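Take a look at the structures listed below.
What follows draws every value from the coordinates through simple rules; no lab data is involved. Worth saying up front: this structure is predicted, and the values here are computed from it rather than measured. Cβ atoms are built from the backbone, for glycine too; each structure is taken alone.
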Structure I
Amino acid sequence: MPSETVLTGRVGAVGLAVSPVTTLQIEGARATTLVGPMEPELRRLGGATVWVTGSPVSGPPNATFSVTRYGIVSIDGAKPLVGVVMTRDGATWLATESDTVKLAKAPAELASKTGAKVWVIVRRAGDELVTQTYGVIRDP
């Protein structure tokens, strides 16, 4: 199995609506254009710091990288939870890769996103995780 390359940087969503471009700005290097099936999700993460795995591919005008997986390092300096929104017993839950957590006081807009892949910044209030902010990565 060929080894994958890992890059870390800040996502940029640039270009026009008819010709969008998603880039990864790596410190001290030129922006790399991101392509592949993960590109639409990464585009929605504009401004976030992420790591991506995949492989370099040819494509003008910048270096181009085909992404196979990614993870969010931080959004505005905070580490988010990432998962799929669920509703159970009238409460909003987030199913992450490793756990399912209840989101206390989730905004109605987030609660209505059942099935969507989202990032959520939370703060702990006693034994509850209170939603501070969130963003949709992939619609249901």
Structure II
Amino acid sequence: MLLKASELHVGYFHEQIVVDRLTRTQMVQYAGASGDYNPLHTDEVYAVQMAGYPSVIAHGMLTMGMVAHMVTDFVGDGRLTEFGGRFLRPVWPGDTLSARGEVVNLWRFGDKSFVELALSAVNQDDAAVFAGRAEAIIDG
């Protein structure tokens, strides 16, 4: 579903499950794609015995990428003008994440319409793992 300014209002809300039970395989695949082989993300023994975590943790940028996927599903590819956020807590193997976007502003500049979204991602316990914002060009 691509957003149109004429169909939106401040407070409009979209939510999408972006991963159902994140696997260690997905985390290692992301490590390969990103080149980030930090053992906190790929080595269970290191993460537990050396770093003191209960397990390996997902790359923050993997979480952010999953949120970005929801945003581009929502506004369309090639429309983002700004995107950013911060990581609030670790994402663990087995977590299910839902990404949420809420319209906080709509405006026109010249002949283009824009939307600002407040973003979040929560795990299966509804605990926030990511918070951010995005701006995008949308159809009129």
Original post:
If you work out relative contact order in percent (Cα under 8 Å, 6 or more apart) for I, II, which one comes out largest?
Top reply: II
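If we compute mean count of other Cβ atoms within 10 Å over residues 7-14 for structures I, II, which one ends up with the highest value?
On the way: I: 17.5; II: 11.8.
Top value of mean count of other Cβ atoms within 10 Å over residues 7-14, among I, II, belongs to structure I.
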Original post:
A value of 1.00 was derived for FRET efficiency 1/(1 + (r/R0)^6) of positions 63 and 95 (r between Cβ atoms, R0 = 41 Å, to 0.05); which structure in I, II was it taken from?
Top reply: II
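Which one of I, II has mean count of other Cβ atoms within 10 Å over residues 15-22, as calculated from the coordinates, equal to 15.6? Don't jump to the answer; show the numbers that get you there.
Numbers: I: 11.4; II: 15.6.
This figure was derived from II.
For mean count of other Cβ atoms within 10 Å over residues 79-86, which of I, II scores largest?
Structure I gives the largest value of mean count of other Cβ atoms within 10 Å over residues 79-86 among I, II.
One of I, II was used to calculate distance in nm of label points 7 Å out along Cα→Cβ at positions 87 and 111, giving 4.3; which? If you can, show how the numbers build up before the last one.
Values: I: 0.9; II: 4.3.
Among I, II, the structure yielding 4.3 for distance in nm of label points 7 Å out along Cα→Cβ at positions 87 and 111 is II.
Rank structures I, II by mean count of other Cβ atoms within 10 Å over residues 71-78 and report only the one at the top, that is, the highest. Write down the numbers at each step before the final one.
Working: I: 13.6; II: 16.2.
Of structures I, II, the maximum of mean count of other Cβ atoms within 10 Å over residues 71-78 occurs in II.
For the read-out helix-only ellipticity at 222 nm (-39500 (n - 2.57) for each DSSP H run of 4 or more, over all residues; to 500), a value of -6500 was computed from one structure; give its label from I, II. Mind showing how you got there, number by number?
Values: I: -1000; II: -6500.
The correct label is II.
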